[in-house]
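Novice: Some structures to go through are shown next.
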Structure P
Amino acid sequence: MKKIPAVTLLFWVMKICATTLGETAGDLLSMTLNVGYGVSSLLLFSIFLAVLAGQLAVRRYVPALYWAVILATSTAGTTLSDYLDRSLGLGYAAGAALLVTLLLLTLGLWWQSEKSLSVDDIKTRKGELFYWVAILFSNTLGTALGDFLADDSGLGFGGGALLIGSLLAVVVLAHYATRVPGVLLFWVAFVLTRPFGATFGDLLTKTPEKHGLGFGTTGSSLILFGILAGLVAYESLRRPGPAVAELPAR
C-alpha cells in the first residue's frame, strides 16, 4: 500500500514538527482561547475523523492529507491527554499508564488480525485502521509522558526534551548497530517523538519565568505551521505517490 510515506530522515523531521505543532495548537485552543479541554477534545477529534475519512478514501499517498491526519492525531491527543490528566484528575502517571495499555492492546489486536505490525506491509483496510488508531493512542500517550517529565519528574521542559532526545539517539544507534527488529524500533521511536514534541512545544510556549522561551502558543504555532507546510510542499513536489489498487475490505 503506497498511501504511507517511506520512513526516512525527512519523515522523522516532519513527524517531530507535526507533533510539536500539535502540542502548541492544542494548548492554543484549550488554554489560550479558553475553550477548555473537553470541548477542544470533541472539536479536534471530529476534525481527526474528517481528515481520516479523506485519507481512507484516497488510493495513493497524498502528503498534505497524510500529514493533516498526523497533525490531527497530535492536536487531538494533546487535549485528550490534558482532559484525562487534569479535568478527570487521573494525573500524568496514571494517564500515561492507561494510554500505554490502550496502545499495547491496539498493537496486540493488530498483530493478531494482520500477523504484522510493519508499516511497510499494510495490505488491508483493517490494517490501515489499526495503524491510525495506534498513532492516535501513541500521540496521546506522548503528551502525558511529556507533561510527566516536564512537571512531575523535576526535569523541566529542557531536561525532558534532552532526555527524550537522548533516548531517540539510542534508538537510532540500535537501528544501525544491532539486530533489534525494525518494527519494534519504529514504534518506540514513534512514541518517543511525541513527548519530545510535547516538551519542546512547552519549551517554546512557556514564559522565561517558567523556564520557557516565551514565544507563546500563537507565535509558536504559526512558526511550526510554516515549517511543516514548507516540508509538505517539498514532499509533494519531490515524489508524488503512485496510484494503487483498492484495499480489500476485510
Structure Q
Amino acid sequence: MATELPLRTETKNVSYYAETTGEYQKTQCVLDISVPKDAQKDIQNLPVLVWFHGGGLTAGSKEIPKHLRNTNIILVGVGYRLAPKAKFPEFLEDTAAALAWTFANIEHYGGNPKQIYIGGCSAGAYLAAMIGLDSRWLKPHNIEPSRLAGLVLLTGQMTTHFHVRKMLNYPQQEYFPVIDENAPLHYISKNSPPILMVLGDRKLDMPVRVQENEFMAASLRAMKHPRVEFYEIKGYDHAGIGKALEAFQHIAKFITEIKQ
C-alpha cells in the first residue's frame, strides 16, 4: 500500500515584485509556496527551501520538488524570466528578488527567516549558486549571502553557464572552462554558506559537470570551509538525477542536520 504524503497548504502564483514592467514579467515572476499542514503549530520555526527550476535558462517552469513534499520543509517554487525574451542578467535579478520576497514574507507561512536555503536543478542550481555566492545580486535588497542557511546545488554549472556565454558572445568553445565574474567558482570562500552538491554519474551527466563541482568542493575544503558536501550518484544521467529520490534524500538530510 502506497504511503500517503502529509497534507500541505498550497499558495499559487504570488508575485514577488511590487511592480512589474510588461506582461511577460508579470506572468513569469511568480512563485508557489507549499507548507506542511501543521506549520502554524510551529510558527516561525520551519526551514525553507527556495527552489529554482532547470531548463538551460531558456525553458522550464516553477516547480515544487515532489520528493520533498513528505518533509517538514516549507518549499518555495520560483518562476523567472527566460531567454530569449529575458536578457542577461534579468534571470539573476528575478531569482534575487524572489529570495528577498521570501526573507520578507515567509514568517507569515510558518517559516524561519534564519533557516532559508536556496537551491535548484541544473540552470536553477547555477542561479542559486550565483546569488548565494556573489553578493552583487542581493545587494539591491540589502541582503548579504551570509544570511542564507545553505545552498543545495543539483547538477549545476559552477563555471560560467554555457547559455550566459552564448548570450554575451564569449569567444571560447562550449566546454572551455571559463571562471570569470559570471561563474559561481569565482566567488567561493571559506565564509560562503554551507554547500551541498549532488551530481549524476560522471559517465552519464553532462560533460565535465561532475568534475567542476568536485573541484569546487575540493577548493572549498582547502580553504577550510566548515560545511561542504559532494555526492556523485552512480547510474543517473543529467535528466535522471533531477528526479532521483536519493538526490533529494541528501537534500533533506543536509537541511535537517543544519537546522539541528
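Laboratory data are not the source of any read-out in this text; all were calculated from the coordinates shown. From a predicted model like this one, the values you see are computed outputs, not experimental measurements. Cβ atoms are built from the backbone, for glycine too; each structure is taken alone.
Novice: Of structures P, Q, which gives 0.30 when FRET efficiency 1/(1 + (r/R0)^6) of positions 104 and 200 (r between Cβ atoms, R0 = 30 Å, to 0.05) is computed from the coordinates? Intermediate values should be presented prior to the final figure.
Specialist: Working: P: 0.70; Q: 0.30.
Of the structures listed, the value fits Q.
Novice: Something else now. Ranked on percent of Cα pairs over 16 Å apart, for residues 24-127 alone, which label among P, Q comes first with the largest value? Could you put the intermediate results ahead of the total?
Specialist: On the way: P: 66; Q: 53.
Greatest value across P, Q: structure P.
Novice: Of structures P, Q, which gives 16 when relative contact order in percent (Cα under 8 Å, 6 or more apart) is computed from the coordinates? Could the numbers behind the result be given before it?
Specialist: On the way: P: 30; Q: 16.
It was calculated from structure Q.
Novice: Work out which structure the value 2.8 belongs to, where distance in nm of label points 7 Å out along Cα→Cβ at positions 120 and 136 was derived from one of P, Q.
Specialist: Numbers: P: 2.8; Q: 1.8.
So the calculation was done on P.
Novice: Taking distance in nm of label points 7 Å out along Cα→Cβ at positions 48 and 144 for each of P, Q, which is largest? Display every interim value, and only then the final one.
Specialist: Numbers: P: 1.3; Q: 2.0.
That would be structure Q.
Novice: For which of the structures P, Q does the calculation of distance in nm of label points 7 Å out along Cα→Cβ at positions 8 and 184 return 2.2?
Specialist: Considering all the candidates, the number was obtained from Q.
Novice: Taking mean count of other Cβ atoms within 10 Å over residues 16-23 as the criterion, which structure among P, Q has the greatest value?
Specialist: On the way: P: 27.6; Q: 11.8.
Sorting by mean count of other Cβ atoms within 10 Å over residues 16-23 in descending order puts P first.
Novice: Here helix-only ellipticity at 222 nm (-39500 (n - 2.57) for each DSSP H run of 4 or more, over all residues; to 500) has been calculated and equals -24500, so which of P, Q was it run on? Please report the intermediate quantities before stating the final value.
Specialist: Details: P: -24500; Q: -8000.
Checking each candidate, the match is P.
Novice: OK, next. Say we calculate mean count of other Cβ atoms within 10 Å over residues 64-71 for every structure; which of P, Q gives the highest result? Numbers along the way, then the final one.
Specialist: Numbers: P: 20.6; Q: 17.4.
By mean count of other Cβ atoms within 10 Å over residues 64-71, the leading structure of P, Q is P.
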